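Where a number appears in this text, it was derived from the coordinates with a stated rule and is not lab data. Just so it is clear, the structure is predicted and the values come from calculations on it, not from any experiment. Cβ atoms are built from the backbone, for glycine too; each structure is taken alone.
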Structure 1
Amino acid sequence: MLRLLTDLGVELFGFDLTPEMIVSGRKVFGELKLDPSQLWEGNVVEPADFRWPRDSKITFDVVLCSGVFPHIPAELDKIVIKNLHDAVEPGGLVVAELRNEFFALFTMNRYTRDFMFERLIDLKALQASAGGERDKLDQAISQIESMYRTDLPPIRKGKADEPGYDEVLSRLHNPIEMQANFRAAGFVDVEPLYYHFHAMPPMVAELVPNLFRTRSLEMDLNPRDWRGLFMASAFVIAARRPATEK
C-alpha cells in the first residue's frame, strides 16, 4: 500500500512478516526510485521490529497497520496496540485497519448465525437452565437458524498446497471493544472510521449490481456515517499518542 502514498512528500518505511512480501515491496520501491532497504521483515508482536534495522533511532510521525489484526490471535491484540503506541512520536498518529464484527448483523447469512450463537446468545447457559423446555429451546434455535442463509457466503478455499482465506485465522473485531482497547493503551482522539459499505445485504447485490455498487461507493464517502457500524465490512481505528504523557 505504500506505493499509493508516494505523492505525500514523506519518507516511507515498512515491514511485513512474509519474506515474499518484502521481496515484492523492494522491487516496487526500486521502480519508484525509493530506498528498498526501508522495507524489512518484522513481526508486530516484537517492539524492536518497529524500528528500521539500519538506524533504530529513526522515529515515526505516523504508523499504518493494514491487514494485520485479522490474522493475529486475540490474546496478542493488546500487545500489538502497545507496540503501535510506542512506535510513534508523542502527538503521532496511528491508523489500524480491522474487519467489522457488527457487519454480521446485517448480512443475514452464516456470519449472522455465528455472531448470534457465539457472541450474543449464551447458548450453553440457556441449555443448562432449560429444564423441561429443552426440546422447545432446540426448536427455537432451529427457527432462528432458518431465518438466515447459512450456506452463504461460500467458504473461500485455497490452492492445493495452501489454505484459503477462510481456512486461516481471519478474525473480526468489535469496533466498540477496539476503541476501548486503544484508549486503555494511552491513545487519545480514538475514532472508528468505517469503509467498504454495503448499501444492501450482499446476498442480493447480484439482483441490482450497478445500483448496489454505485450507492455503496457513495456511502464510503462518509466514514463517520453511524450506519457503518452495521453496513460496513471494515473500519480503521484512528488514534493519537498524546503530545504530552503523564
Structure 2
Amino acid sequence: MRRPLMAGNWKMFKTVAETAAFFETFRPLVENSTHCDIVICPPFVNLAAAVEATRGTRIEIGGQNQFWAKEGAFTGEVSGPMLVGVGARWVIVGHSERRQYFGETDETVLKRTLAALEAGLKPIVCVGERLEEREAAQTEAVLLRQFRDGIAGLAPEQFARIAMAYEPVWAIGTGRTATPEIASEAHRFLRGQIEARYGKGAAAQARILYGGSVKPDNIKGLMAQVEIDGVLVGGASLEAASFAAIVNF
C-alpha cells in the first residue's frame, strides 16, 4: 500500500512567533501518528523556526516554491540548496496560485522540479484545472498537458522521488470541494498517464494527493478513495487542532 502523505501549505500566513506557537500545540497532537508522512510548508521566513520546532519529531518541513538556478541575480527567488541548507526536505512546485499570479508554466514547473531533485528535495508537483476548463469538459485535456509538459520529462528514477497533487483550481479557497468520486476520477486518469509513461510499477507506487478545500469534516470521505494517497491542505492547516484532525483521519 502507498503510505499516506498529509501536507499543509500555509501560503502567506503566520509570523515566526505564530509558527512556534502552532508547533507547540501541534506536536503532541500527532506524536503517535505513525500511519502517514506529515509535511508542513510555511513561508520562507519561517522555515528556520519550523525546522527548529520540529527537531526530533517525524514532522518534515518544506518550501512553497523554489527557483531553478542554484544562485544568481534573481531578486526575490530562493534556490533548492538554500532550502536544504535551512533544513527543508520538501518543496511544493507549480501550485495553482504560482501559475495564476506569478506566470508559472508547465515548462518552468519541470525546470523547478528538476532543480529540486538535484538539490535533494522531494517535490510535490501540482496539477489541476480551472472552473471554466471543467465546465468545458476539458479536465482530462488539461491534466494530460500538465503531465506531458511539466512532469513526463523526468527520468524514471527522478519521477520515483516526487509526489503529485491534484488541485482543482475551482475548489481552492472557495469552500467548494470536489466530491471524493470526482477527485478519484482525476487521480485515476493521472495514474493512467503515469502507467503509460513510466510503467505499472511506477503507477502503483506513485502518491497522488488531493488539494482543494480539505477540512476535518471531509477528510474521511476523501481518504476512503483508493486512488487518493493523501492531501495538500491550505486554510485548514493553519490551525493546529484542525490539521491534526486531518492527519489523524
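Supply the structure label, taken from 1, 2, corresponding to helix-only ellipticity at 222 nm (-39500 (n - 2.57) for each DSSP H run of 4 or more, over all residues; to 500) with the calculated value -12500. Working shown, then result.
Values: 1: -9000; 2: -12500.
It was calculated from structure 2.
Which of 1, 2 yields 3.4 for distance in nm of label points 7 Å out along Cα→Cβ at positions 11 and 203, as computed? Among 1, 2, the structure yielding 3.4 for distance in nm of label points 7 Å out along Cα→Cβ at positions 11 and 203 is 2.
I have 0.95 for FRET efficiency 1/(1 + (r/R0)^6) of positions 3 and 91 (r between Cβ atoms, R0 = 30 Å, to 0.05), calculated from one of the structures 1, 2. Which structure is it? If you can, show how the numbers build up before the last one.
Numbers: 1: 0.65; 2: 0.95.
So the calculation was done on 2.
Rank structures 1, 2 by mean count of other Cβ atoms within 10 Å over residues 147-154 and report only the one at the top, that is, the highest. Result for mean count of other Cβ atoms within 10 Å over residues 147-154 over 1, 2: largest is 2. Largest in distance in nm of label points 7 Å out along Cα→Cβ at positions 27 and 195 among the labelled structures 1, 2 is structure 2. Assuming 182 is volume of the Cα convex hull per residue in Å³ as calculated from a single structure, say which of 1, 2 it is. Of the options listed, only 1 reproduces it.
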